[in-house]
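Quick note: the coordinates plus some simple rules give every number you see, no bench work behind them. Please read all numbers here as calculations on a predicted model, not as lab measurements.
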Structure 1
Amino acid sequence: MSLSSRNAPSPVAGAAHAPATGWWRRAGFLSAVGQAALVAGVCLAGWWLYGNLVENLTRTRIPTDFDFLTQPTGFAIPENFGFDPDLPIWRMVLIGVQNTFLAGLVGVLLASIVGLVVGIARLSSNWLVARLAQIYVEGFRNTPPLVVIVFFSFAVFSFGPLPVFPEALDLKLPGSASNWLVLSKSRIGIPSLSAERHTGLFWLLVLFGAAASAGLWVWRSRRHVRTGEPHHRVLWSLGVLAVVAVVAFVSLGGPYDWSWPARSENGRRLVSGFGTSAAYLSLTLALALYTASHIAEVVRASILAVPKGQSEAAGALSLSPFQRYRHVILPQGLRIAVPPTINQYLNLVKNTSLGTVVGYADVTNLTRTSIGNANPAPQSIAVLMGVYLVFSLVISLLLNVYNRTVQLRER
């Protein structure tokens, strides 16, 4: 047999080809089928649970609709003397949402400020300052928030040094008969603003000033990029807004006036000023200090994540320690801190539901009371879950938009 005939391929082997892969075996098709099966399984499970719920509610003669929201509330809301128990339940839910919003908003602001200060103090070169900040962080971060809330409620207010409300401390303004502060175990009164006249026009002018300030902020920023001169956009923007607000206030004859805290003749409630309950203060301060301990660690880690060369370069430019933090380190570190801080804000808002243990009239506490008044629990809990879902989605949306605006863009 010749060499060429030995090396020549066999007719059968040359005619054979690798089998083609069927479309039903492709990775894309299998992935789509798997996802469709998962979605179908979840939908079937949800449908079964819903059917089971409706069947059990019908058997126990519990309504399955949401018509109960139009029924009278049937109970008074603590610290809300203008609420009529005959108002529908949906009005009660709105008041609960408002109270939850107030606790969450003030808590977030306090937690942000305290967390930023403590986080910077953790990196202080002063041994005492750094150790005190560490003790604060470790103390609050390793304590359940419920325990902190109960501690503030009992140790600071219920069994604290303040008197009962009928014997409250009235701290008066020097040379005046008006109070600037009313202190007691159950309530604290502070000055507030009362609407007098032309309030709608005043806020319309303030809104115009805010738009002008935003435009000025953009213009100063672009001018800084183009010329390299200091932008001073904060001073310019706030200055314009302050001037517009002051001019509008004076020209409209004072649309707001001070309302000083004062007690009623029987000494049982505040008739003017702004009153805050001990439950609100306990909840807000406890959650703010607890969340601040977590934010402080986020700030500390974010500052440490800034390349060390940035601080060395700032020192080479003869910047003071304050200037290094203000202009170099913090702007970069806070960009890193935004995403994990969003989670802390969400936790704080959801933890306001713990105010139930101190009697704060948040949306969770009012929902529990409403369920106790023979209103359907499944629908009430569904409304409550929807409220917290909206809170979380709005906070995430706003802060994620802010996060995208402050992140550096590669060119």
Structure 2
Amino acid sequence: IIFRAYHALIKSNMMSGDGMPTGMIYGFCSILFEIISKYKPHYMIMTFDTSKNFRKDIYPEYKATREKPKDDLIMQIPFVFELVEALEIPIFKMDGFEADDLIGTLAYQAVEQGLDIKIMTGDRDLFQLIRPGINVYLPQKGTGELKKNGYEECVEYFGVRPDQVTDFKGIKGDSSDNIPGVSGIGDVGAKKLINEYEHLEQIYENIENIKPEKIKEKLIKDREMAFLSKQLATIKTDIDIQFDLQKCIMNRPNEEKIVELFRKLSFKKFITDMPKVLENFNANTSGIADGDDDLWFDFNEEDHGQEQLDLKVNIVENFETLKELIDTLSGLEFFSIDLETTGINSLNVDIVGISISHDKDVEEKKAKNFHIYYIPVMHNLEEDPIKNLDRDKVLEMFKPL
């Protein structure tokens, strides 16, 4: 997720007030907060790689073709750890193993305890972990929306079952991780062999029956490399590591700590979003026990009633009206603005419309009396047809504000 966030915002040139790059941290926060808000997990952990893992010991060329992380990425990583720690989400990392190995081991332990496991990742290698109670969620290209992947999605993508993914990679290899596989056998050949013989071991048990002869020769020549490749591709699920499930509960963290970090990073948006995000954490903190009748804050139901609002919304249908609105807003100390978009992932959405309200010359400062405007730029509902204004021109006019 860190690398995905980095590359998604690499051209944004986002920086903190003191000039430090912050694009990756911003993207990471966006993805993390979307996961928390959408799925509202009761438990959550994060796993990270370390500099050492057993795969490099048995095959030094493992991942050797990958580009080394750039300095502007490396300097942002400590702030990711600081954020996760401030959110009080447990971090797991262990020398000798990769993050995927920890995910595999902890997911298997958790599902044995009856939990429904959602693995959030950008790597399809984790499809091999799919089983009843474990699904893998991947961000969709273009939208960034997380898509649930189970047994059928694995078969559709790889052409083999989850328990056969490592056999498939043992033959085909994996160029992204520099796993060699069997030279000269690609997707089609690997799928055919796996579907006929089930696993790598059975393929070599029946090596004399393999046709055509050229495939058989390639398998015999690279037998050692095939089994090494399968070992490299296999995610560990039996590491000697235990975790306390109770410490993984999403209890409400210290908001001040998080806000302080966001101030340091110049993340005004997340400071505003924090209260809503924290609603998805358990409020059972600060010594409040489950079932307590006493609330930790005073609440008067009469002061928090609901009122049906009959709002008048002015649709901005031409640039003359828009200019008048912008001129008015320019003279105000503050106003409110909200973007209607095609989704909830701020990194991968389009603007549908812009909503604005202000209270100039309003005597009774209540929402029902405010001046409310809607500027459609990509509003395409058949049941609610509205004339759209050119989005680029609208945004250009708003820039001085």
Structure 3
Amino acid sequence: MRKVLLLALVMSLLVVALGATKISYMTFSAVPNHEETLKEIAKAFEAQNPGIRVDLIFVPWSDYFLKLSTMFAGGTPPDAFEINYENFVEYAADGLLMPLDGLNESYRFKAAEVFSEKAYNAFSYQGKQYGFPESFSTVVLFYNKELFDEKGVEYPSPDWSWIDEFNAAVKLTDKEKGIWGVYQPIQFWEYYKVIAQNGGAIFNSENEVTVNNIAGVNALKWLIDKPKYGIMPSEEEAAGLSSEDLFVMGKLAMVHTGIWLFNKFREEAPFEWDIEVEPGMSTKATHYFANAVVASAGTPHKEAVWKWLKFLTTDEYSVKIRIEKGWELPAVKDPDLISEFLKSDVAPRNKKAIFDSLEWAIVPPVVKGWSALADVVNKEIDAAKFGMKSPEEALNDLAVLLKSKISE
């Protein structure tokens, strides 16, 4: 590592003297826990490519796509940027992304053989490849083993249902100590998965709106009723603390969240924790998140950007440091890297649950303009969450809105 950084310093001084191609790269997944990791990767890239400098732009998820759209509207988009699966289609359909196929061919880079098939294909559009998959992640059930042991509750198992989770959460809740049994976010990103666990869907296979059927209603009740039963903190009880902070503080026995938090929990949790595949009801369903790195269609530095995208996603240094730092998981096929990860001593012990969850992985519904539709879904979920509407009323209204939106 020290040699790489020393070489990067020498090369950076040389670049200043000779001039270099400067490219900009904007990211959300590095914020806030992996900014230093990305800086190290950029230094390693510059050491291998002394004629290229990478200007990193860090933007939190909450502001990312507003800033990105503003930059495009103003004619100053980053040369390269990170994009999630849910927003990819919209950017590709609007012609904002640079196809990678030509440079893949010029450099004889057989990308389809390097990346996992599911992740790679997710970022193609109308027969062209626009993104290199950077990472994938899933949501799992994290649990505090010490709290389970104190209450004599058996650890979660792969065959748990919602009922098992609920019963365990009741036993684990201790209001006198300010400990709750479980936390599960009440928003679209959970709801599309939970409705699938209950045998439903927001849209069926014919793209018809089915969000307001009985499976959808009961799925929404499953989410919003947890605080009512006292097993999950209300927003007032959470007092502005995030679920991950509450978990680290020992205030949550279980939390539904993503594997991108491995590093935070390793560094901050003063207790032993582990993970399991999320419980289901009529079936299981787990999130499949995939992020890719893409280039702006108008970048004047096409080859330099392509080299950066390839290095960031496939170089051995980049891949290994991502695994080491717990920054999601790289989307490459290399079985040796996966085996190395599974055998490592760092938490969680049950790393196999990550890959078991992929058997049940589903992606959110994606159509052009989906970000606006997701806002519509969240608005109606909030109406039910805060008691302004019953779950049935909220989902009936949502169905009308979704039908109107997709017919526009």
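Here are a few things to note about the model shown:
- Label whose coordinates, when helix-only ellipticity at 222 nm (-39500 (n - 2.57) for each DSSP H run of 4 or more, over all residues; to 500) is calculated, return -14000 (choices 1, 2, 3): 3
- With semi-axes √(5λ) of the Cα gyration tensor in Å, for residues 139-362 alone derived as 57, 28, 16, matching label from 1, 2, 3: 2
- Source structure (of 1, 2, 3) for log10 I(q)/I(0) by the Debye sum over Cα atoms at q = 0.08 Å⁻¹, computed value -0.47: 3
- Among 1, 2, 3, structure where relative contact order in percent (Cα under 8 Å, 6 or more apart) as derived comes to 24: 3
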